[in-house]
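Next up, some structures in C-alpha cells.
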Structure 1
Amino acid sequence: MLNTAASWRPLELTPASTGADATPAGLVEYALRPGLAELLVQEKALVLRGFGVSSGTYDMVADALLPQRLAYIHGNSPRTKVGHVGENVYTSTEHPPEYQISLHNEMSYAHQWPGRLLFYCDRAPTSGGATPVVDAQLWLESIDPAIREAFAGGVRYTQNLHGGHGLGKSWQDTFETEDRAEVEAFLAGTGADWKWKSDGILWISQVRPATLRHPVTGTEVWFNQADQFHVAGLGEDAALLMELVSEDEMPQAASYADGTPIPAEHITHVQEAGLRHAVDVDWNAGDLLLIDNVLVGHGRRPYTGNRRVLVAMSD
C-alpha cells in the first residue's frame, strides 16, 4: 500500500522483505535491481536493516545506492570527512549530543543541494539519538497559511565565515580549501552576493526559495533552513550569542528576502509544525537510511553514548 501524507513513515526493507541475502553483497544486488529510484520517490525514505553493513563494506553499498557522491561544499553543519570509509563520506554532525538538531532539508539554503542522502549507523547510541524524518509536503501543509504567505518571496541567508578563529565554521572548512580563488570561483556561479572583510571574514548573502517542487512528482514542499540560520532557532544559546556579537556579525542569519526580520514566533511555529509530524528512525549498528532530500526533512534527537552516524550525498 502506498504511503499517504497523513500517515507517512519510511519504508523498512530487510533481507526477508526484499528476498536478498542478509549480507552487504546482497544489499548491493538488491540496490542494482531496476526500480529503486522509483521506489525511493514513491516512499520518500527507505530504512535498510539486517544486511550486516560495516565500515569496511559501506563503500561498495554506497556506490550502489548513491550513483554520484558529492562533496559537502558550502555546508553549514560541523562535520569531518571520513576518508577511510569511502569517498565523500562525512560525520552526520558534530553538534554536542545534548542538543536536538531541528528538521531541515540538507543544504536547502544553497544554490544546489543533494537529491539523496544516505545515513549509516557505525555505532549506535546508548540512548536517544534517533533521526527524526518528516514528509516535507505535510510539513508545508501544516504551517499557518499567513506564515506561508510571509515566506512566499523566499529567505535571505547571510553568513560571516571567519578565516580560522571565531564563532561558527571557517570559510576554509566550509569550502574545503585554503585557496581564496577557489572559493571565489565557486561563489561566482551561485548568484550570491559576497565580499572579503578586512578581518579575513567572508560575508555571503543569498536569497533562496522557501518552498520547492519535486523534479519528478511536482509536489510542493517546505524547503528552507530559515530556522537554523535565525537566532530564534538557537534556543537557550541565542541570548549568549547576542551578547558576544552584534546582529550583523552573526555567523549566520536569516530574514525575509527583502531584508525584513522574520518574527521569532514564525520560526517557532515552523519548527513545531515539523516536529508534530516527525517519525523517529532509531539506530542499530549497520542500519542505513536513504532519503529523498526534497521530499523529506531530517534532524537529530539528543543522545547519550558514543553514537556515530555517517552521511553521504548524491545528486
Structure 2
Amino acid sequence: MSEFITIGEPLVVLASENQDISLEAAERFSKFLAGAELNVAIGMSRLGHKGIYISKVGDDSFGNFIIESVKKAEIETTYLTKDKNYSTGFYLKQKVSDGDPTVDYYRKNSAAANLSSSELETIDLSEIKIAHLSGIFPALSKTSLKTFQTFNQKLNEANILTIFDPNLRPVLWDNQEKMIRTINDLAKRSQIILPGINEGEILTGSSEPEKIADFYLKQSPLTKTVVVKLGAEGAFAKLKSGESFTLSGFKVTKVIDTVGAGDGFAVGLESALLEGKTLKEAVKRACAVGALAVQSSGDSEGYPTKEELEAFYKEK
C-alpha cells in the first residue's frame, strides 16, 4: 500500500544538449520527465517508498509519455488522469557549465491547472503517512489553488503529516506581494516547512536562518518544525520546542545541474522520516540526496537508490 502522497503538475522538459548556448540557438534536445512534486515522488520510489501522485495531463503525446514514465517509476497512477480539453505542460532548459540554466515554460492553462476539487473526492488516504506539498501547484490558477486548499484540509482532517516546500516560482504569480501572502498563508496548514534561504528572505524579509524558522513557527500552531535549506552549506533546523541545529552539506566535486536539488532534499528528509529516523538523521539524508542531485543532468536523474545512497555515505 502507498504511504506517501503528493499533488502537482507533471511536465516534460526538453533539455538542450548544446552546452553554454542560448535556447534560441540550441538545436538538439533530450526529453525528460519533470515537475517538482513528481520529482519527489520518483525519488521516494527509488528509495523504496510507494506513493500516489495526483494530477491531470492532456490527451496528447506528452501526457502519454508522462503516464507511462510514472508507471515505470512504480508510482500509483490511479489519480493521474487524462483530459482531452487541455494540453500537457512542458518547458525548454538550457545546458550550462556553471550556474543555473535558463528555462522557458509552456504551461499556461494546462490540464493540471484545471484539476478541480471534485476530482479528489474518491481519494483513499487510509494508508498515507506523509504528504508532500509544494507552492508551485497552487500558483498555476485559481482552480489549482482551491484544489490545493481542499486537499490540504483533507490531509489535516486525516491527521497526516504534511510537509510544505514553498518552491517559489514568481513567473506564475500576478505579483510578488500576492505570492508572498498566499505562500505564507498556505504554510500555516503544514507541520513541517522547507524554505530555501533565498526563498526565506523573500517570504519573511530576513536572510538569517533562525529568523526565517521563527517566522513560520510563530505564525501557526500547526507548524512544529522548519528546515531552512542553505544550498552547499547544508541546512538549519528548528523545532517548536526551541531546539535547533545546523548540519553541513556534502562536498561536491562538480555541479552539473542544480534543478531538482531542492526536491531531492525533500526526498531525503521525507524518506528518512517514514523510516523512523530522527530529524537530524533525516536532514543529513536530505543534504546527501541534494548533493547527488546536482551531479546529474535532468531533474530527477541523480536521485539514488538505497544502495547508491549507502555507497555515497561510505565515500564521504
Structure 3
Amino acid sequence: MIPVILILDQDVKITEALCPLFADEDIRLRRADSLKQALEIVHREIVVTIVLGDVIPPPDIPSALMRLKSAAPYAVKILLVHSNDLARSVSALNSGEIFRLIVRPWEPEMLRQTIKDALYRHEVVLALKEADEATLRSLGQAIELKDPYTKGHCDRVAGFALLIGKALHLTPEQLTDIRHGSWLHDCGKIGVPENILNFQGELDHPDFEVLKMHPTWGAEVARQANLQTGVINAILHHHERYDGHGYPAGLKGDDIPLEARIVTVADVYDAITTRRPYREQVYSLSEAMDIISSMAGTFLDPDLVRIFLARINQPGLGPPPTEPAPESPLWTH
C-alpha cells in the first residue's frame, strides 16, 4: 500500500501545489476537510505525515492530536497556523506532538522540504523500533549529515561516555543505554532547520528557542520507538546543567538521570575540542581539560568530571590533533 501525506486544510491550493513537487515520489497526497474524514483516511490507509491546517481550530488541537495519535501512532505531524494563532499553538509544538510549525503564508518549496524532513523522521522512528546496534549507530551518523561540523560526533561522545561508565563499574545494560543514548542524543535535530544548525555566529533568541527543542523532540522519537528509559533519559536531558540552569526541564544535581550526566560531560568535551560554526579558537588538550574542570559544579557533575579528567589524559584519548576546537561559550549549539 502506498504511504499517504494527509492535508487537513480547507485550502485545496496546498494539495494542488504539493502534488507536482511529489510527482516523482512513491507517495500519495490526500486532503480532508474535517477531523472525521481525516480519521477515516487514517484508518484505511498508511498515513505517514499529517499537515494540520485550518480544519482544526487552535483550542481543539490537543484533543485532535490525541485522536490522530491513537489512530496513527507513528505519523509525523506538521502544524500550519495563522500568525494570530501562533501563541496558542506553541504548547503543541513544545509537547513534542508537533514536528514542525509553519506560519502562513506558506511557500510550496519550504512546505515540501518540511514534509520531506517529516518523512525522514517517520523512517527514523520505524528503524529505531527494529534496530540493532549497527542501525542505531548508522542513524546517529546519518543525523550528523544535517550539520557537517558534527561529523563523527556521536561516535566520539559514545567513546568518552563509556570511559566514564566503565570507571563507575556500571552494568552491561547501563553501558548499552549510554552507548545508544550517545549515538542518538542529537536525533531531535532532524526537527531543526539546517539554516539554524549551520548558522555562522550566535543565534538570535527565537532561533535558539527552536534549537533548544531538540532534546524534547528527540526523546519523543525514542519513546515512539519504545527505546530503553536510559536511552530516552540521555537524549532528553543531555543539555541539563548541574546547577539547574539547563534545559528542557531545569533539573539540578542528582535529579538529572545518571545517563544524561555522563553523556553531557562527553558531549561538552567533544564540543570544545572540535570545530563548530559559531566559534573558531583551537585549544590544546591541557586547555580543554582546564575548561572542563572549570565547569564542574555548574554545567557538569563534579564527580564525573573528576573521573573523566583522570582518564582522558591517557594516550590516545585526547582530542584528534587535526580537529580545531571552539572558544567559550561552550555548548550553545
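Computed from the coordinates by the stated procedures, all read-outs in this text should not be read as laboratory data. These numbers come from a predicted model, not from an experiment. Cβ atoms are built from the backbone, for glycine too; each structure is taken alone.
Here are the numbers for this structure:
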{"read-out": "With helix-only ellipticity at 222 nm (-39500 (n - 2.57) for each DSSP H run of 4 or more, over all residues; to 500) derived as -15500, matching label from 1, 2, 3", "value": "3"}
{"read-out": "Value 14.2, calculated as mean count of other Cβ atoms within 10 Å over residues 183-190, assigned to which of 1, 2, 3", "value": "1"}
{"read-out": "Identity of the structure behind 20.2 (criterion: Kirkwood radius over Cα pairs in Å, calculated), options 1, 2, 3", "value": "1"}
